[in-house]
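**Q** Below are structures written as structure tokens.
A short reminder: the numbers here are calculations on the coordinates, not readings from a lab. Computed from a prediction, not measured in an experiment: that's the story for all the values here.
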Structure P
Amino acid sequence: MSFVLPHLPTGWHVDQAILSEEERVVVLRFGKDSDPDCMRQDEVLYRIADKVKNFAVIYLCDNEQVPDFNVMYELYDPMTIMFFFRNKLIMVDLGSGNNNKLNFVLEDKQELIDIVETVYRGAKKGRGLVVSPKDYSTRYRY
């Protein structure tokens, strides 16, 4: 489903997407379109895009074609989702240790909608860090 969601082909386009959106959260998925994790996550993002269109906009960025942000945002995972509001990175405490980004696949549409909505509500209040409605520290059971 990555062909349906809008792609940002250059670093300038990514900057403009972040800078130009004043009222909604910008959800950026960094990764390679052919990666299986990205494909699974893109499917979920496509399914929620219409439901969150009032408070979020979703973009995809291939971090091999646009390597400008790889070092700045530490994009070393196959798939990464980041949230921006009014040109500011909104961090999300998912309980996974990394608050800057979501770097695992969320298959559940409602969980992802809840996270985006939480980011939006916290960002509207001026918060730079929001706490996820669900704790993902026990996601993998060993």
Structure Q
Amino acid sequence: MLSSILLVDDDPTTNFLNQTLVRRAQVADNVLVAENGRVALQMLETTCTPDNTKCPTLILLDVNMPVMNGIEFLEAYQQRPQTQQQATIIILLTTTVLARDLDRLQQLPIHGVLDKPLTTAKLQMVIDQYFAHAKT
């Protein structure tokens, strides 16, 4: 089981549904939710301390959000400690990736892209691919 998953999306309904799906799948001890990239970075700042085990091992990130979008989050995330970056899998969860964003995304620390909506099968695929040791 993963210690923590961070869901980053500006849509409250999407966050509620994804949070419910993750909890029902019982793949994480803790589910954090942020409504934009800036809030997500602030959460990482407070939860990813050496003595805190709630640092997310998986981030499901929307691209199109106000305040700080997913690409801006990823650019800022690259300034986080290298050990944290290596210990965290980031998956874009989006309805569209614009052609102009594809080149930028190839330079950023993501591990994959999934089309919305998140489903149990998609979540299990991510767990199987990146966290084989955490299977329930």
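**Q** Among P, Q, considering only mean projected area of the Cα convex hull in nm², for residues 35-74 alone, which has the greatest calculated value?
**A** Values: P: 3.5; Q: 2.8.
That would be structure P.
**Q** With mean projected area of the Cα convex hull in nm², for residues 11-82 alone as the yardstick, tell me which of P, Q scores highest. Working shown, then result.
**A** Numbers: P: 4.7; Q: 5.0.
Sorting by mean projected area of the Cα convex hull in nm², for residues 11-82 alone in descending order puts Q first.
**Q** Out of P, Q, which structure matches -12500 when helix-only ellipticity at 222 nm (-39500 (n - 2.57) for each DSSP H run of 4 or more, over all residues; to 500) is calculated? Present the calculation step by step, with values, prior to reporting the outcome.
**A** Working: P: -9000; Q: -12500.
That value comes from structure Q.
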